[in-house]
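Pasting the structures in now, so scroll down.
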Structure I
Amino acid sequence: MKKFKGMPKYYASLHKRVAKEKVSTLPTDWYDWWHTHVDWDGKGNLDRWHRRQHLKELFKCYQNIKIQIDKSNFNSQVFILISNSDSSQDAVYIHTENPNGTDYPEKFSKVQWGIKVPALLKGLCIPKQLQLGVQENNGELWYYLK
């Protein structure tokens, strides 16, 4: 594990930020592929240990947002996108019917579902209700969890 200055404080702050993530679910609200990143600075790219810490927080963020959505019966899709190569791109998404004309629900037609868990995600506690898929885009693998 590569250490960096302020690492314990960084992870404590990250954990608190994820726990406090709030989304609005008023009847007038809509989301057009809205998303939040857990690893804005790309610290998960330092090594495998840091990547896994950020992925764990990403799954916690998903669970936090999903609970809020489910409690309010807000009609939406909540899903995760994970970059195979760049931790700063990993995000939790919310998508709803919206005035921008973006298809809803998203069909994920180019995603190959039912794949084996890739090495990047092996051993992590992936929420059981999620389906795992992969899509290649410009030579980059993206993992979808919905």
Structure II
Amino acid sequence: MRPTYRVQSSSDRSKLPGYTLLEVLVVLSIAALLAAALPLVGGSWLESLRLHKAGEQLVHEVYSVRHRAMTRGDVISLTYEDLRDRAREARLDYMNYGLTVSDAIVFYPNGAASGGRISISHEQESVVIEIDGVVGAIHTSDQTHD
């Protein structure tokens, strides 16, 4: 018995699985457009993440000062200069943004505080840390400026 060979017609080839060259080019074009637009959108998003990370570092510093006052039994004040010096020592990110501190914030051994406000900002966004003047509770909020 001799083997038989069958030639596929063009109509049979259209039923084979796979993608056409045109489909592949369309997908690659869309991917290239998305990749080109990513820095435009991603830049502000990335900067927002960095600002919030810096805000978390700042909150940690405030909690640390409050905890130190309570454990040592001392009255400790927190000023802009204290935060600036600490940021330089530990290479913290919050000094890369506009840092403002409302007067010196004093923490007492019982956990109370004199109250105050600390904020860092970049362009239209800011992270605000408010220290309650009675119980020394620390609250954070995000604000967007127009």
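No value in this document is a laboratory result; all are computed from the given coordinates. The shown structure was predicted, so the numbers you read here are calculated from the model rather than taken from an experiment. Cβ atoms are built from the backbone, for glycine too; each structure is taken alone.
A value of 24 for relative contact order in percent (Cα under 8 Å, 6 or more apart), calculated from one of I, II, originates in structure I. FRET efficiency 1/(1 + (r/R0)^6) of positions 20 and 52 (r between Cβ atoms, R0 = 41 Å, to 0.05) computed as 0.35: which structure among I, II? Answer for the origin of the read-out: II.
Can you say which of I, II returns -16000 when helix-only ellipticity at 222 nm (-39500 (n - 2.57) for each DSSP H run of 4 or more, over all residues; to 500) is computed? Among I, II, the structure yielding -16000 for helix-only ellipticity at 222 nm (-39500 (n - 2.57) for each DSSP H run of 4 or more, over all residues; to 500) is II. When distance in nm of label points 7 Å out along Cα→Cβ at positions 4 and 92 is computed for each of I, II, the one that comes out at 8.4 is II.
So percent of Cα pairs over 26 Å apart, computed for just one structure, reads 26; which one of I, II is that? Corresponding structure: I.
When distance in nm of label points 7 Å out along Cα→Cβ at positions 28 and 76 is compared over structures I, II, which one is greatest? Don't skip to the answer; put the middle values down first.
On the way: I: 1.7; II: 6.0.
The maximum falls on structure II.
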